[in-house]
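Participant: Listed after this line are the structures, all set down as structure tokens.
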Structure 1
Amino acid sequence: MSKDNTFDFNNVLPIINEETEFFPLLSQEDEDEMSNADIPEILPILPLRNTVLFPGVVIPITVGRDKSIKLIKEAYKGDRTIGVVSQKDMTIEDPLFEELNSVGTVANIIKLLQMPDGNTTVIIQGKQRFKLNAVVQTDPYMLAQVERYDEEKPKTSSKEFKALISSIKELAQQIIQLSPNLPSEAGIAIKNIDSPTFLVNFISSNLSLELTSKQELLEKVDFVKRAKLLLEHLTTEIQMLELKNQIQNKVRVDLDKQQRDYFLHQQLKTIQEELGGNTPDLEIDSLRTRSKTKKWPKDVGNHFDKELEKLARINPAAADYSVQLNYLELLLDLPWQSYTKDNFDLARAEKTLDKDHYGLEKVKQRIVEYLAVLKLKNDMKAPILCLVGPPGVGKTSLGKSIAKALGRKYTRMALGGVRDEAEIRGHRKTYIGAMPGRIIQSLKKAGSSNPVFVLDEIDKIGSDFKGDPSSALLEVLDPEQNTNFYDHYVEMEYDLSKVMFIATANSLSSIQPALLDRMEIIEVNGYTIEEKVEIGKKHLLPKQREMHGLKTKDISLNAKSIEKIIDEYTRESGVRGLEKKIGSVVRGIATKIVMEKPYQANISATQVEEILGAPIFDKDLYEDNNTAGVVTGLAWTAVGGDILYIESSLSRGKGKLSLTGNLGDVMKESAAIAMAYLRSHAEDFGIDYRIFDEWDVNVHVPAGATPKDGPSAGITMLTALTSLFTQRKIRANLAMTGEITLRGKVLPVGGIKEKILAAKRSNIDTIILCKSNEKDILEIKEDYIKDMTFHYVKEMREVIQIALLDEKVKHAKDLTYVGQDHSKKS
């Protein structure tokens, strides 16, 4: 955009001095001659953007507008007389007649110069004032009808007038002395001016004033009033300069290292601007611009503005600057009121969940229920779901499927081994290296305030001297409190009520009770063999094929092959081990393809064994029932259900009970209770009470390196001891689980589904359970347990009747009193 700008007098002074016919200072005679000269009725008008020309004053201007260049060139060829008027608004490129001030100055063009940079510079001198009356033409430049604008002549002989002019001169001299940027020649020039009128005009032109103030001085008709107004401006200017110099002197005296660094930083800022880099001012402007478009609560916006003002006052070289800058950037990056839209298509949600996960009906049903209620109410505090189950059953990956079904963002936080409370609530930002908590960081990463948030391994949170993270999670996972979650770093309350938290755990025993109370527990138990076969075909094999660069035609596994891998190469509730073994099979085929060896794409069970080697596990772990005192029990472990054996034996002694097998206190108590119950009810089972004092009993649970504990082996131990003392066989393919009391009552236990799956893997088809556990069996699909028989009992007598056969073991020793009728004893 072209401009008409005034030049700095210092820059053009050498050019002016080269012109011998030019002398910038006017005498009184020159002033009188100039003011009495006639002016044309029609003048070409040159609009100026940012200056006012006074009579007698010489100024250089750079001409940039096309109209102005034409005007100057034609006038320079003619009588060199033009009218100079300042614009009311300096931003207007091509001002109209009404957009010009009404009073201007007739000017004479002294010299027209072509500058080295290609611009046209013209030196003009003001002659006398005029007033605009009407516009005559606008193209190719403006012509206007004008008239003289004379001023009232002062009485120069009066003392008051002389004192006024003297004061103006003195103040102007003081300003020149206080301003280091003004040349000393300016003071000499002012001192040599004889004409009071030219003196006032010269100082008004060169004084640092607003354009409107200069125009006001030009339009003053009364010279004395104009001089007094100029004196006021000079007084204000000198006061500002004195105050400025006082401040500079004080700063110069108090200059310390931090201020020195600040000035150096200002220099660095200029260098960075030249290189195109970011500077502190640019950073602050960028933050302010981003905040204007940010959607957040009003109190957060007010807090941000205050913190931004604080940043602007901090020295950029100070350490606090980067801390404050990072804090403000975090506030801008957080998705305060940014939500994704939920997809309420329930059919699509069911299809998505079924596609990604086989089985897990209870979890899928709960998600569909959540969507249905959310669709009806359109505003619901997100539930806190806790998926509990053994490893490898798909708890974590289920979170991704839920996010996909809802159409929400997904984020995950691993809690295993977290011991510092600041991991949840963040550090206070006054500390070195302070960071927000991982809850806030995860929301920032997700970019949404209503994501599906998976809290993985919540049962493995630790605690030490740094705090208790599980207690910090109480506020996060309480739907009544998490609307105002407070992070120490953010220092503002954040609404977590729209976040759908999904916690995962292998066991509930290590979770703090208060935290457990805030969550809705959903058990994700292990898979049956049939489910694993389907998961292997639909999910694991395609995934492994893609990972290893194979196509569908390159390899396929039938149901028998996958079942062989499940039975003989894995022993788990989940499918993680199954995926690894399928990956081994796929790698074996990939090797043959690369080496161009012959192979069959449809892998048979025989080929599975050729690739994976000899089976790791025996398909049937159940042992025979020809040994008295050995009973199969069912146990729950962190990796799912398993079977265990309670072995017992007799040896001559004094009735001592020995327990081995790395047993916990609860399991030892179960053995003691079983022995006490058997002693008190020996007659009911046909056992002579005297043998308890003449035989020592040893109870052992194999796999001694594995810690074992829990009450569920109670009925198994009592059955084993009863079988031992009566030498009666145990029913074939039988297992049991349940807690026992001294009265012989059977109590319910947990982990039933995992235990049933473990029994089925071992070809056990008869299970004894507490009557109260019947509800757990009803939740298992009937297809999975159709070949199994369940006996539900309330008392231990029923267990003995079902478990023990009348037939005694073939190789039982002839033990005195064992199994004899009391009436036949001597």
Structure 2
Amino acid sequence: MQAFFKRFIRLRTYWGIFVEHILRFRLPILISLILLTSLMGYWGSKVTMKYEFAPVIPKDDPDMVNFRNFKKTFGEDGNVFIIGFNDKRIYQLPYFQKYYLLCEKLGKIEGVRQVLSMAVLKEILKDDSTKTFYSRPIFARMPQSQTELDSGLAKIRSIKLYEGQIFNKHNNATILGITIEKSYLNSAKRLKLTPQIIALAETFEKETGIKVHFGGLPYVRSITTGKVKDELQLFLAASIIVTSLVILFFFRSWQPLVVTLSVITCAVLWALGIMYLFGYQITGLTGLLPPLLIVIAVPNCVYLINKYQQEYLKIQNQREAILKMLKELGLVTIIANLTTAAGFAVFAFGNVDLLSEFGKVMSLSILATFFISITLVPIIYSFLPAPSIKTTKHLEVRYIKSFLNFLVKVALKHKKWVYAINFLIIVLGLWGMSMLRPLAYLVDDLPESSGVRSDLRFFEQNFKGIMPLEVVIDTKKPKGLRKRGVLAKADSLETELTKLKEIGKPLSILSYLKSANQVYFNGDTNFYALPDSRNWIFFQQYVRRRPDGADNLSQFFVDSLEQKMRISFKAADMGSIRVRELLETKIYPTIDKIFGKNNVEVQVTGSVPIFAKSNRYLIDNLMSSILIAICLVALANSLIFTNLRLIIISLIPNIIPMIATAGMMGFLGIPLKPSTMILFSIVLGIAIDDTIHFLAHYRMQLDKDPDHIHAIITTLKETGFSMIYTSIVLIAGFGIFTLSEFQGTISLGLLSATTLFVAMLTNLTVLPALVMNFDQQKQKKTDEDYIQESDHEVE
């Protein structure tokens, strides 16, 4: 303990010199702070939303390299906006004519590259005189009679290429695909394009009564980005309102509210400014940064204001009260903010860009918040009138004092029960943790009310899904695809994978060859297959010159060297666990069985497997981040506490709530995913602030009173109010995330609030009990003697 006091006294000496200058130069500091905040606010106003898909897997990961190469060769895999219908009336002339006009209007929207539907499909024909294939629209114009329409529809149904791709032969379901230009796909233009498509489709629905269903990654990502943008403003406003109400409720005065709002306004503007300086954009994760920062900034203000008012009541001198507040609480606040920053900084060390950006900005913003609060709070109060009896009444609130007294008795007189109950919580928590599963879906965060999930089920029921799953076959040499053996094996692979219930009919260059072979044999559906060896020579004469539009098909499914081919499957949103299971037990074994060990390389890529790997990678990264966060927090604590025993004591009351929350997730069936994993590192950094304030105050109290029991009681009495106030503010602050439409954000709010509530109880019961048992000095009287003597103080 002597080492602690030597270090702490030395730090307090330097700190005392610094705080003297805060009040001495309060006006220049205030003006500088206002100017800096204005500059940060100006830069922050230039921060934009990120519309491009944010990759989680590192850029040098082999699967990510393959995915980038795939997009470079064949283009985006998720650039089709899909509209689905399942109503027999669409095949009646009046309704089909409106459907035909809808397709025309969609094709004229800026940013739409192509529309594919029954209204614009083409048929492939052969010309025996020139030995070529050519194509023509099935509906060269809008059909004018039911007979003309039925004839065209019968022709569409006879073309096997379109079966399972455009229509479902077992019912009336059909798909309308809208290909989006890449420049619109990953920019703010997408938010303008998507509403135009939706508006035209909804007008069609209103005019005809035919239900429309929306799908495709452009639609999902546009809905998600739009909601993130809306929720950023909602959370910002809600966090300010909730924080203001809680502060007014506890302090019963406008002064603390004005001071706190000043601090959080500056903190948010600085955070946005830091984002701009780093060149970052707002994502679904960084969109949570302003409301999180508001919640985190409030405890600084609460502790400082409470300490200032407590000291003023003792010495009745405003300047001396402010200086004592800064000298005694300043260093503790630094360490508390360092530990909170450490909880976020761990994300910055990983290979995940999304988390790294969040970690860097959040940790730097927390440090900036400390600087703002430690200067702005005392400066503002130095200009305000001294606290009155009315403004300090909150320090004597009966129900909080009664609650504190109860917890003191529990912690000091019933330690065995405290330990037993928490041991039981740990056992149950570990049991529940064994039930946790890392499971996520592409759209599981979106609410049912958005219609996205119900529409997704429509496409899964009628077309097995619409999520991109890609297979790339690389022959390793130019024109390698001309070998019929390679195409035959690719056809076998398509056949085998389509047997899986989660994977729909594929689309590839094989689809064109099969369709051309059907045409070659006069449209007989029995010949929708690759040409056999006997007809291959004659068939090649026809395919040397492709029909109109086939070159585009080749561009999307075969590279320019005819070395690589793409097989595009559409899959269900089956969840990350099922994706990995399919890949490991079905898809890869099937590839190995068909292609064996030869010079042909087969890669599985696309948004579906990349998402599954991203989820697993992110969870693994977050698990390591939690361990690093614990180490960083312990390291930050060592700046004040040289005693290893005390550092361990500081971690225990904050690890128990994390175990309890993880166990609760397991029992309730809440899966592990990024939105639920990230809360553990965040909450650890925040919750331990109370622990640091308690232990630092306790150690300073021991300097005045060597009796550790009296020191614990005094510490609880003086820091307990602030611990309860800050915990309630934090719980209410995280509670605002339940207003979200994203299930992941709701879970983050509920679980964080629960963890912080448990942390408040453990810091007020387990922590004092541990300190009393493991940090006591040699003394003649027993702990029980001191507890009995101290009971009257508690009362």
Structure 3
Amino acid sequence: MERNVIYLDGGMGTQLQANGLKPGELPEAFMFEHEELLMKLHRNYIESGAQIIYANTFGANRKKLEKCPYSVEEVIMKAVELAKKAANGKARVALDLGPIGELLEPNGYLSFEEAYDIFKQQIIAGVKAGVDLVVFETMSDLMEIKAAILAAKENSDMEIFVTMSFEHDGRTFTGCSVESFGITATRLGVDALGINCSLGPAEILPIARRLAKVTPLPLIIKANAGLPDPMSNTYDMDAQSFASQMKAYEELPVRYVGGCCGTTPAFIKALTETLVSTCSESLYEEAGYTCSPTKCLKLDDVHVIGERINPTGNKRMKEALRHQNMDEILSIAMEEVEGGADILDVNVGLPGIDEKSMMVKVIKELQTVIDVPLQIDTTNTEVMEAALRIYNGIPIVNSCNGEEANMQAILPLIKKYGANVIGLTLDEKGIPETKEKRLEIGKRITACAQAYGIEKQRVFLDCLTLTVSAQQDQAKQTLQTLTAIRKELGVQSVLGVSNISFGLPQRSILNQHFLTMALSAGLTMPIINPNQKVMMDAIRAYRVLSGLDKDCMAYVEAYANMSNQPVTQTSNKEVTLMEAVCKGLKDETRQLTIEALKEKEPLDIVNEQLIPALDIVGERYEKKEIYLPGLINAATASQCAFEEIRKSILKSGAESISKGKIILATVKGDVHDIGKNIVKVVLENYGFTVIDLGKDVPVETIVETAIQENVYLIGLSALMTTTLASMEATIQALHDAKHPCKIMVGGAVVSEEYAKKIHADYYAKDAKQSADIAKEVFQC
């Protein structure tokens, strides 16, 4: 890999604003009337040392250009044409693509395939325009990144760069961790990845260090010019200070360096004069990983795979699948996670159901309530690909085997979607009786995977468990194979443990002792029922005695307080209405509300159960025990309860219930509204009626609507420092109108200090705080 540092350009939006772009005006439309200016800005960056410039295409998608007189294709063709003219062969031109502006399912309403199609349209236009590479930047949703990367790979052969924007804790506002981003983007086959926007160089540095440990790829850093100051509408760093802070990145494998918001050609020139010309060696810690957006597992320890989302021998799952009872399946999943499962196996194969559609539905639903990675368990390659396509993260896939046709069908899918794979040590002849033959099949699977470009650390071999009631000698062969796989092949192993005792009494005794023997023989990923106490006891004890549980911390956490022991029951557990809301069980919440309405008054249910439940969820969100998806899911479950309560009230002849009306608007000049849209979802699901005025909303529209609709709480959002003046003007106009309302403000560039300065009543740092403010205003 080349190690020369390559310089990127700096901020485009802030440069356009400094040269006449008005608040709310689309940079893509502005370009058509200011071609010379665009080329001048590009040339300024090139003359300052930029070797790659980003075309003015950041918001060129059909959602954001909906009211623009120019099409996606016209914008991209023009932007690339101007960039290439300006470059004149002295710099490469990147197709610069930002987020679509809407959350993807299951957190939002935009489907994966629609997002894919939006990016596909942009990619095809970029290829036609002759760009040199594509950059997806300022991303925050891991699912959107996946759609973008797949669209680029399946519709072009361009180099692909991708950068996300993180908060100080190394997570995006959707909760995606920097590790999950790095692993997922790397596995999907991008050429470079990194971090841009939101923070300055000093704030990004510790996050970049974490990223460098989970990817072997060169890093991209495009930091802001420090942090925005809403009091002055400027960023707080000059070019030399920026370059001086960027010196610290020389210890990292950062190959692509530029600037984001607030940076100018002077910043790029300072970088070229300050940084060394070569990037550091890779810091990648080679290991196997599986991840969800919020949780990353390094597979160098013992990890429990929960086995219960599988209809085989499981009456509860069979009934749930037959009746499409998602809440029951989610309950099983949550019980497994609470019991100690690190990964959940998902098998929905049952005669009489559409396995493909069911697998997709179950995976989508599971990802709204649990944060552990999933194992996709199917032998149907069509089902497998559908699941891999919509899985948000890097899963494990079960199963491949030693048959040539099987490997050729499955391994290309594993490579394409970056997944991990379990190989069963069997082939067309069945399960071999000896260790040597099973090991030979394991070697064949591992070698074939590597031939497809799937690293050894992504391959896990299942030595297969045969019941001792029929083939007693095979237990020994399985244990010997586990040891041989670890020593001779150097790969991790998986084993379904409970089959060992099939047909015998007191199965848990055999299961527990076989598990302990298997762990001692080298097993690292047992597939078990984590809700059986004896099995988790064995796991925790083994981890202590083998030194994996440092200072016995996990063991102490599990057993210091007996109430913390895992549940031992696998039968249905009745949940309360409050628990159903907290867990995001929508159907169960609805049914429990219907039952509660037979005995209680509607408002009593709201005040005694729904509001306390949402308060609990809010506290967990504040403590970062859950993230935005969990908050939205619980709020959505509560909305199911509110719907039933409204029906009950209407039947009784009373007026429909609403906690209060709220206006939301992104202020005049600001075309960014994803944050406002998230606030809307949360507020509605907390029981408030939201009048959404959209983005780039004139001052007079907000004032007139507030008066006409008699609204007493107004929420204003701004993302750009240049539109903060519009926020202040809106607040002043509301005060001048003497309308008795409260005003809350929020957005990336808004601070509590600025909120006080412009006489807002509240500053809302996030969607949860917006709901807290609303509850205070309406005293509910």
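Just so you know, all these numbers are worked out from the coordinates, no wet-lab data involved. Please read all numbers here as calculations on a predicted model, not as lab measurements. Cβ atoms are built from the backbone, for glycine too; each structure is taken alone.
Participant: Kindly point out which one of 1, 2, 3 the value 4.1 was derived from, the read-out being distance in nm of label points 7 Å out along Cα→Cβ at positions 63 and 727. List each step's numbers first, then the result.
Facilitator: Numbers: 1: 13.5; 2: 4.1; 3: 2.2.
The correct label is 2.
Participant: Work out percent of Cα pairs over 41 Å apart for each of structures 1, 2, 3, then name the structure with the largest result. Please report the intermediate quantities before stating the final value.
Facilitator: Numbers: 1: 63; 2: 45; 3: 38.
For this comparison of percent of Cα pairs over 41 Å apart, the top structure is 1.
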